Structure P
């Protein structure tokens, strides 16, 4: 089993990075091969809405005209048996870096020109599991109530053909400059990692 994680945080070693790392540790303890992709280290260009990637029919994602790291990232995610998606909340939703990644997923849809209506998902089969992680300065329950982050992460997982099986929301994550993830949340994250293999 292979578990691949996307870290959509601007800070390595921060709340999102640590929580994602604990999820991967939980999966590794059950025998999984794990890897972590930092969007911060990758070149991911903006989607230009040219829709070239949406024109050809078929179940496979369309090819983007942008020459960057996105194709390699998606190939790694597609080869995984389970995925982890993590992003902090900025201005009541996932941050801009993760949103840029999200927008580039349009190639998983069929959306030809001269056809009324919006894009059609190429495949609705959810062939793998996903764990989702969001953090914010607000109290934990407010992340679900007052932000769009959990929904954005769920949509991203489903577009990547993964079924979300666990969501870890971490509140009060900006109290200290170098905040540590509490042990109870580390344990919860490791448990989530184990469930990705069950």
Structure Q
């Protein structure tokens, strides 16, 4: 009959202790080994995950220069580059404070929106006309996260008016961690900084 575990205080027979152990029960031994393993290889795990995430973000741009320049003109004139902050109130669909890069274009010309969708994928939504506010029917195209990064990489040599927003968006997405990754306070603070800077750039009126 074994005595009590000196770590957690549990007392019991051989089923709770490894043979020859009079100090720590099985659970405490296993917990200590897991913690030691993760401490020893934490840096390697983080580097491997980072490399894997970065590799997913490298997508070769295959569009022609004409298409890239045309897309840059559309986003410069009709588009928006922003970072959303979702789940701030604890929503069910997203982690609280989750940040996502978005590239969007809204226009009354469906052919233009369809052109963007065919080349960059993404989602397309429709809003009917609103005669009471003198607004025509319109279509909205949107891409997010790595697809948005691909768009910004493709148009980067040609974008002008929103070049600073594109630069900040590319930097954010290359730094951003995937929703499944643990977000440390440091990473969350960097995400917030990107979000606030890009939001200030897009703010209308006198800055």
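Every read-out reported here was derived from the displayed coordinates using simple, explicitly stated rules and does not represent laboratory data. This structure is a prediction, so every number in the text was calculated from the model and none was measured. Cβ atoms are built from the backbone, for glycine too; each structure is taken alone.
Supply the structure label, taken from P, Q, corresponding to semi-axes √(5λ) of the Cα gyration tensor in Å with the calculated value 51, 19, 16.
Only structure Q yields this read-out.
Could you tell me which structure in P, Q was used to calculate helix-only ellipticity at 222 nm (-39500 (n - 2.57) for each DSSP H run of 4 or more, over all residues; to 500) as -16000?
Q
Out of P, Q, choose the structure whose coordinates give mean count of other Cβ atoms within 10 Å over residues 127-134 equal to 24.6 when calculated.
Clearly, the read-out refers to P.
For which of P, Q does mean count of other Cβ atoms within 10 Å over residues 39-46, calculated from the coordinates, equal 13.6?
That value comes from structure P.
Any idea which of P, Q comes out highest on relative contact order in percent (Cα under 8 Å, 6 or more apart)?
Comparing P, Q by relative contact order in percent (Cα under 8 Å, 6 or more apart), the maximum is at P.
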